[in-house]
Structure 1
Amino acid sequence: MTSNNILALEYISILEKLNSNITPITITRKDNNYNDTNLNKSKNISSATSIRNNILENNSILNIKNYITDKTYNCLNEFLTKYNKFPYLHDFEKEIFFVLKRMSIKEISNIPDVTEGLEYKIKESVLNSIDLEDLITKIKTKRYTYARICRILVNAILGITKQDFEMSKKITPYARVLGFSKKGKTLLSKISKENKDINLITSVKKFENSCTDINLRRLLEIDILSTYLYNSALYSNTKTNKDLTLINDYNQKIIEI
């Protein structure tokens, strides 16, 4: 069973638990499988994985123009023109090595997804690897896939612990509003009135100043740190542009369409 099928079953399971009146519809996947890494050049249908890989390998979107919508292409082109590069995990190589070398075995064992003594292998590997790809290769096993190791590394540099992970599953999280249409703005107001246990964040600064829930504040702290780290990768590629305004949780305006 593929990962998309597993995800679909999870959706259906939740719909049943909620006694939802939503009727799920299945769509047959054609021409490109979920984990295919190469673009399907014979047809204009390719997996998201192959599209992302092509962008990262070439730092260009020219090859993928026929596989995405014009609007998506224009958004990606605008981003690339402004920032020169699409950041990905390898842009944080120095941060990952610094954090893991500084962490104790006990601290590494407290990173989500680290089990069965993997912390020892991570510590040994980070002290004997020449770069990030070498580090991931040394840690990777049949049980610990490339994707899982990447999640562990991201959790490490963000300081996310197993306690954070368990806490996030037990509380009602907030909802960050990034953008809306005129119709969506009306729906947001309705959603807010009918779901008073969900905090809708339209201003990070206001929420940060008013929120007294330590768990929600912890989740927001991780969100903000994620943006800071992402900005560090953007800035390293565009530091010659002194007029560049980087993305910021405090001043990013809600997009209205």
Structure 2
Amino acid sequence: MNNVLDVKNVTVRFGGVTAVSNASFHVSKGDLLGFIGPNGAGKTTMMRVITGVVTAQEGSVHLEGKDLAGLSINQRIRSGLALAQQIVQPLREMNLLDNVALACGVSKTTNALKSMFLMDRTVERKRALELLGMVGLADSADAMPPTLPLGYLKRLEVARALALEPKLLLLDEPLAGLNQNEAKGLADLIKSLNENGQTILLIEHNLREVMRICPLLYVQDNGRSLAFGPAKEVMANEDVRRAYLGSVE
């Protein structure tokens, strides 16, 4: 089996409301999968199930064959997940280099007492600079987050996630709030990361950019799996067109 992520028959209920209903999809090694759907489709809920913020009443989530049930968010991250969030929250009192270096040092923070004696950040800062270069921010390594525009902070969020060396990179609406040129540039970066071997699950509302860079799509509507497969085939699906357009001629 070559799947990095397997989501099978997941159902999530909040009281009497079913947010996700018997939804299934998978992400294979090397995939760039676009996860799309209209507002209220349950995309955020599904992302929270994968990361462990929300517990599903039914179904399962496996990462490289490992059942994630019962694992905390921290344990899931250490198992190989990394999330770049829609609302960026950098450490405002640290420059970009140290924001990323801190994430690069995750292996040193497994034991709080031991980490107190591991003060040398040379290796982490070197790797952080490489990652900032990868996302186009090397020239801003010494800049403080509050001085930078949103487009830069979105790229910083991606760099911090990559610092965890994830088996699966989860991107939660990274293009939200960006203008057309910024969105295109960040989408190009995401495509480049995938071409260099990073497996990515991209949740995004910007259908134009998703269609441009994602070979595969998973569509969810009203919490249900609607379509999954090659992008052109998915977007030709009448159910998908109806979900987005309201009707199909």
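Which structure, out of 1, 2, was Rg/Rh (Cα atoms, Kirkwood Rh), for residues 28-163 alone calculated from, if the result is 1.00?
Details: 1: 1.05; 2: 1.00.
Only structure 2 yields this read-out.
-10500 is what came out when helix-only ellipticity at 222 nm (-39500 (n - 2.57) for each DSSP H run of 4 or more, over all residues; to 500) was calculated for one structure; which of 1, 2 is it? Answer by label: 2. Taking distance in nm of label points 7 Å out along Cα→Cβ at positions 20 and 180 from the coordinates of each of 1, 2, which one would give 2.0? Derived from 1, not from the others. Looking at relative contact order in percent (Cα under 8 Å, 6 or more apart) for structures 1, 2, the greatest value goes to 2.
From 1, 2, which structure was FRET efficiency 1/(1 + (r/R0)^6) of positions 60 and 140 (r between Cβ atoms, R0 = 30 Å, to 0.05) = 0.15 calculated on? Attributed to the structure labelled 2.
Given a value of 21.7 for Kirkwood radius over Cα pairs in Å, point me to the structure among 1, 2 it was derived from.
This value belongs to structure 1.
Here, each number is a calculation from the coordinates, and none is a lab measurement. Only a predicted model underlies this, so the values are computations on that prediction, with no experimental measurement involved. Cβ atoms are built from the backbone, for glycine too; each structure is taken alone.
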